[in-house]
Structure I
Amino acid sequence: MLGRRFVCAVVAALAFTGAAPATHAETVLKVALHSDLKIVDPIWTTALITTHHGNMIYDTLFSVDEKLAVKPQMVDKWDVSADKLTWTFTLRDGLEWHDGQPVTAEDCVASLKRWAAKDSMGQKLMGEVTSLTAPDAKTIKMVLKEPYGLVLDSLGKASANIAFMMPKRVAETDPNTQITDFTGSGPFIFKKDEWKPGEKAVYVKNTKYKPRNEPPSGLAGGKVVKIDRVEWITIPDQQTQVNALLNGEIDLIEITPPDLLPLLQKDKNISIQVVNPAGRQYEMRFNVLTKPFDNAKIREAALYAIDQKPFLEANVGDAKYYTLCKSVFPCGSPLETTKGWDDKLSGNIAKAKELLKEAGYDGTPVVMMHQTDIAGHNQLATVAKPQLEAAGFKVDLQAMDWQTLVARRAKKDPADKGGWSVFFTSWGSPDVMNPVSAAFINASCDKAAFGWPCDPEIEKLRDAYAKETDPAKQKAIAEQVSLRLSSGYPTFVPLGQFTTPTAIRTNVTGILQVPELALWNVEKK
């Protein structure tokens with residue numbers, strides 16, 4: 001009798017304390033990223049935050065490992081015909097959209113077509129494709145006009161625009177219109193009902209996702225999710241971000257302000273890591289449709305006026321994290337070259353003034369869009385303004401947050417009617433590895449990225465590079481591209497390379513080294 005009363009008492013006590021139900025405690029990862037998420041279509045925009053969003057909820061046919069080698073992801077196997085013209089891809093088993101429907105080859109064909117309409121490498125690839133079909137539910141068939149050396153590199157590119165797969169009904173949306181259906185097949189599910197721009201974006205584990213069997217590497221391999229929920233918390237003020245991390249209110253800061261690094265390094269509960277060792281390249285982008293930069297010689301004058309080092313000092317600070325680099329392709333990469341750039345990017349004000357005079361510059365203001373809310377990028381415009389003014393440019397600096405800039409840069413309006421002349425951004429090194437992948441080298445007029453350069457000579461060189469397989473000949477073509485961009489037809493200004501320190505609480509492990517951001521494989525203890 002006594003034993004029975006004891007058991008009853010224990011059960012009652014457990015019920016009272018709430019300890020009885022053996023439920024799983026939800027693991028929540030809270031991160032502060034470099035920008036607020038306002039645009040959620042990773043094909044419509046190349047904004048890095050939107051690419052991060054894409055990596056969370058979508059999957060790709062191929063991707064790259066930590067050594068940037070292309071590996072299959074949604075594809076199980078593929079075959080190339082003897083004449084190198086027909087490529088056949090077979091989807092792996094177990095692929096399913098978040099709404100429970102199976103992923104089909106028709107979905108993937110529609111997704112590839114929408115992606116290729118916007119992406120620099122996609123455009124070149126589709127220019128060589130005579131047909132892209134789905135013979136059955138698991139087979140994608142691509143037929144080319146002639147052998148093309150960048151098929152897998154294009155499909156597996158790890159930088160914007162990434163060839164994310166979407167359901168056919170979504171992928172049939174006009175590429176220039178933003179999607180409203182965010183159904184993916186990736187490792188996380190986007191909680192649209194909890195998305196509050198300016199506050200947070202929420203993702204939950206896709207419990208039905210079937211990862212590949214290989215260990216994770218870069219953006220390739222098995223995408224095994226080890227947390228239940230991810231919250232992207234918008235904290236515009238950098239000091240507030242750091243305080244939140246120190247207090248354990250958030251778990252990760254994607255881009256740590258250089259001046260606040262010492263504060264974080266003193267805390268034994270904080271780890272500082274470089275998640276993307278390949279780094280990024282700062283760039284100033286010209287709009288060639290409007291004055292004054294519709295004149296190539298005026299753009300060349302800007303190349304002479306600009307001095308790289310102050311940009312890196314102001315925005316990165318610690319020389320451990322930056323590299324002076326006058327190459328339009330990453331320094332340290334196979335295509336690194338300074339052909340045409342040796343006498344530029346060092347603040348040659350006299351030469352810049354000379355070219356402005358020759359070009360007949362009439363004082364039209366340079367409408368300079370200045371993003372103010374991204375750590376490591378918010379002093380780019382403020383450095384450029386006095387450098388251009390010293391050469392004789394008039395500059396109209398217009399401050400805004402990054403997402404406002406992203407929306408505005410897509411407009412072709414005259415600069416004095418809501419348009420723009422220049423803006424600043426950065427690209428991951430894989431983005432700018434060659435003339436075909438680099439979006440700001442694309443000079444295909446209306447099909448080019450915002451800025452819309454239009455130059456047949458650059459396009460001929462990009463075509464030649466895409467079809468060449470000899471590395472030595474590829475390097476020679478890349479050098480011709482470099483010369484054209486530096487003297488005949490500038491489309492952007494390279495402002496040096498950098499890496500970004502990420503601050504993470506030490507109870508969070510498994511962060512992968514990737515060109516973008518990956519939150520699968522992450523554990524929080």
Structure II
Amino acid sequence: MRNLELPGRSPVHATNGMAATSHPLSTMTAVKVLQDGGNAMDAAVAACAVQCVVEPGSTGIGGDNFMLFAPGNGGDVVAFNGSGRAPAAAHVEWYVEQGITEIERYTPHSVTVPGAIDAWSILLKDYGTMGLDRLLQPAITFAREGYPIHSRVSYDWAIGAEATLRHNPNAARVMLPGGKPPKVGSIHRQPALADTMELIAEKGRDAFYFGKVAEDIVGHLQELGGLHTMEDFADAKGEFVTPVRTSYRGYDVYECPPNGQGIIALEMLNILSGFDFSGMDPLSAERLHLLVEATRLAYRDRDDAVADPAQAQVPIDWMLSAERADELRGAIAADRAMIQPPPTDLPAHADTVYLCVVDKDRNAVSFINSLFAGYGSGIMSPETGVMLHNRGNGFVVDPGHPNCIAPRKRPLHTIIPGMLAQNGKAVMPFGVMGGHYQCVGHSHFLGNFIDFGLDVQEAIDLARVFAPPGGDVEVEAGVPAETVEKLKALGHKVVAPEKPTGGGQAILIDWENGVLTGGSDPRKDGCAMGY
């Protein structure tokens with residue numbers, strides 16, 4: 001339990017249903033859907049749609065979605081891949097001929113066909129009880145009538161203003177009213193986005209992938225030099241996939257499979273499972289050194305091997321094998337930092353929203369939606385108000401690499417929902433935002449909860465470290481000075497992160513007592529609420 005004399009927040013407890021998101025308006029929306037008779041999937045979609053309006057730098061309907069679902073009856077965990085594909089004309093030879101050596105963020109080439117709306121539609125059809133016509137209404141109202149700007153949203157907006165929003169006149173017009181980012185407490189409106197979402201509510205997912213919405217998006221991307229066609233949008237379709245899993249200290253941990261990077265979170269847990277953390281402090285240099293070293297090793301596998309399994313050989317069994325974990329663990333020295341692997345070609349920063357919902361029947365949804373970098377590609381189509389993501393930024397332009405861009409291929413994806421289970425039942429949907437950090441975030445959060453016995457909120461709150469591929473060790477201000485000095489003595493080059501490291505939410509299910517316990521990251525504006 002936290003020290004009640006110090007600033008902080010306590011976990012939230014409820015019995016009927018609970019939602020945890022990174023924005024209060026989103027959490028409120030989810031809880032209201034539950035109270036109105038909707039289930040966890042209904043609430044997750046409604047909440048995410050609201051976040052696509054009120055957290056526009058982090059997510060949007062022009063982005064992608066991944067989801068894990070655990071039915072309350074104890075059935076198998078279900079995974080859904082709602083990530084979009086590159087255009088059919090995206091042959092690597094074309095990029096090479098154009099002198100393009102990397103997929104740059106502020107170009108149409110970074111825009112894959114958005115998968116979020118298709119994902120929401122399929123998930124509601126298969127696991128929801130309500131339709132988009134009803135569940136999009138709160139988001140439409142906020143977009144049309146306005147929503148107040150919260151603190152972290154304002155912070156991210158200011159960062160994204162010069163770097164991203166001014167690259168595109170449509171984005172600047174909508175997202176920089178009066179030529180500036182809106183201030184905390186001011187009201188912002190997105191009427192064009194409201195119109196688009198209203199059309200989707202009326203006509204369903206096809207209103208996004210066919211007709212005037214798709215025509216506006218495709219036409220603008222083509223004007224900018226993109227290879228997208230109406231056929232690319234018409235062919236958009238997510239898919240149910242088999243989750244990958246590992247065991248950690250008596251728990252089963254589920255992740256979505258590649259092209260997502262969730263397999264790397266599992267690989268990190270496999271490495272860390274061979275160390276004894278008893279007697280360590282969760283913020284000790286000894287513990288954080290092991291976390292950093294496991295990060296460097298597992299992320300090297302990620303950058304070498306994770307890709308779209310439909311178009312590349314991804315050695316999943318090998319990556320999750322005990323032999324691979326033993327091999328990587330053996331490369332870690334307790335008394336010194338390893339030589340850094342070479343820098344990755346992947347972009348460094350990203351923004352995402354993660355949310356989780358558990359309903360009265362204990363259906364559990366772990367749900368993540370993203371534009372990737374803050375405000376994605378910075379490209380907004382003229383009439384729709386849709387900000388487009390930059391997931392194609394995750395491809396490489398290297399014909400010999402498994403993650404090389406190719407027609408209808410999905411890029412390496414950073415967004416990863418998580419699900420913790422025990423004895424055949426889900427016990428906690430969880431997720432950690434922050435782009436490339438997310439694999440570390442999952443293993444760090446679960447270590448805090450399982451190895452060190454922190455409650456859900458404490459496990460989210462705890463100060464974080466991250467060693468991005470090829471980079472220095474980013475250490476948040478909450479890490480004790482003594483720990484920082486010891487990390488330096490081990491050979492780690494320590495720097496402060498540019499902004500708070502990620503975010504996160506989780507809901508713990510106590511099956512015996514019938515209580516739900518939720519936590520939400522103070523690094524964001526959100527909260528957990530139940531009833």
Structure III
Amino acid sequence: MAFVDTRSLADGEVIEADICVIGAGPAGVAIATAFAGDSTRIALLESGDIGYDEETQALAAGEVVGIPYPDLEGVRLRMLGGSTNHWGGNIRPLDAIDFEVRDWVPHSGWPFGLDELLPYYRRAAEFCGVPHEAFEIAAQQSAVGASPWPFADDAVTSQVFQTVGGEARALGLYHEEALEQASNVTTYLFANVVDIKTDDLASKVSELTIKTLNEKTLTARASHYVLAAGGIENPRILLLANKTRTAGLGNQNDLVGRYFMEHLTSPDFAALFPSDPQLDFRFYKDFEAEWGETWGILTLSEDTQRQSGLINARFQAAKIVNEFNKNIDDPSMQSLTRLVRSGSQGRLPDDFGQHLANVIADIDDVAESGYYRLFHHPDYPLVSIDLVVISEQVPNPDSRVYLGEQTDRFGQRQCVLDWRLTDLDSENLTLISEQIQRQFGRSGLGRVRIRLPEGGYKSIDPHPHYHHMGTTRMDKDPTRGVVDANCRLHELPNLFIAGSSVFPTVGNVNPTLTIIALAYRLSDHLKGLKS
């Protein structure tokens with residue numbers, strides 16, 4: 001219907017809807033647009049504006065303890081589209097094994113399998129402006145004109161990632177027009193939900209309390225409510241809603257905020273030295289598609305993971321070193337680059353003499369690099385390919401989000417992030433390293449040199465991706481999960497949670513496509529309740 005600046009509404013005003021959705025990130029926007037043109041009245045409550053607002057963003061502040069982590073105010077965004085306003089745009093469905101109960105991965109297993117989400121993944125890809133078929137190996141082969149590398153016994157398999165580009169990169173703005181044109185959807189901006197109220201028996205949600213930056217207090221009432229504020233804010237809001245349940249909503253088994261997970265990355269993981277300096281790596285190199293980029297990755301097969309008791313990890317090409325650029329960081333090559341760049345601009349650099357001396361001092365290497373650049377393909381002959389590893393994190397109840405003592409401008413307690421790993425995470429990093437070395441050697445593709453220190457993540461801190469997952473996990477059993485298979489809070493019939501906070505395990509892929517797929521699945525469930 002429209003976008004409404006909640007600050008302009010009267011103090012004490014009541015917003016009435018059939019469904020209130022808290023948060024207009026990818027999950028909230030997907031749910032709202034799924035109801036577009038329906039008779040269901042949707043109130044989409046967004047803390048921020050259509051664009052960035054510094055005052056609102058300050059509400060994302062919190063404390064970090066445990067493993068070092070970036071400032072919480074900088075790793076998530078409170079605005080239309082949420083954190084998709086600063087994401088990398090990388091999407092892919094989870095693997096079938098990610099949904100399974102794996103006896104070597106504690107607390108693993110979703111209440112349903114991959115087949116349940118497949119139709120919703122198709123819709124999610126469309127939501128991102130990407131054809132679902134683009135994830136197929138055959139589509140990538142056709143696009144880049146190259147095949148995946150062959151591995152003995154298919155112990156290592158190739159998969160395809162997509163990178164959302166162009167206007168679709170900012171998913172909120174991409175769907176802004178659809179939200180505005182939907183006669184049954186009203187998006188309330190600058191609407192900060194500070195409390196979820198229940199009836200006296202805490203048997204159902206009765207209303208939401210909203211505060212604005214200009215000190216107004218409003219109420220929102222609906223038949224059903226969806227909390228879609230992100231993997232850190234979802235548990236915070238539930239824990240703050242402690243008027244009728246002192247531990248917070250959904251927290252009767254002390255699970256809200258626990259099992260915080262990230263994707264674990266070691267950027268300087270390994271280097272592959274190909275047996276064939278002409279090894280075709282086009283399948284794994286970024287390729288410009290109509291919607292953004294497409295690129296291949298490697299992963300240990302599901303059989304390999306089962307047989308060796310490994311968590312799910314992916315390996316992707318980073319820096320490509322060839323005969324031309326292998327000495328690119330040397331002073332002579334840096335000086336040559338500077339001289340060529342200045343010459344193309346019709347001038348000489350101020351320190352021309354020093355640059356010329358650097359080039360002359362290493363003239364043999366410069367001449368060799370020039371030869372390869374002139375008479376060979378710019379990517380060949382290969383010297384090495386840097387490999388990055390990105391893995392799932394083993395679910396850990398001691399890795400968590402909880403309420404701290406510091407408060408925000410509304411007097412609400414800020415959150416504390418205590419990110420922790422288990423010994424299994426470090427052990428798996430070592431085992432995965434050994435496995436990838438072995439499989440490249442068996443296949444004759446080349447030699448892999450692992451660069452990691454001994455001890456894995458006991459010796460180095462993992463590089464986070466700003467993927468906040470697992471803090472309101474899904475399970476059929478209320479003693480093991482905050483929400484059920486339909487993302488409904490176990491203890492409240494009309495409160496649902498959307499987003500990556502419901503993930504029981506996280507696979508090796510970025511969470512956004514699965515967030516959107518689950519949001520569409522939840523939308524269908526809510527439509528079923530209405531009928």
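We did not get these values from a lab; they are worked out from the coordinates using the rules stated. The structure displayed is predicted, hence computed values, not measured ones. Cβ atoms are built from the backbone, for glycine too; each structure is taken alone.
General observations
- For 24.8, 106 (Rg and Dmax of the Cα atoms in Å, calculated) the corresponding structure among I, II, III: I
- Source structure of the calculated read-out (mean count of other Cβ atoms within 10 Å over residues 385-392, 29.8) within I, II, III: II.
- Parent structure of the calculated result 1.63, given that Cα Rg over 2.2 N^0.38 Å, for residues 169-312 alone is the read-out and I, II, III the choices: III
- Entry that produces -1.39 once log10 I(q)/I(0) by the Debye sum over Cα atoms at q = 0.15 Å⁻¹, for residues 41-280 alone is calculated, selected from I, II, III: III
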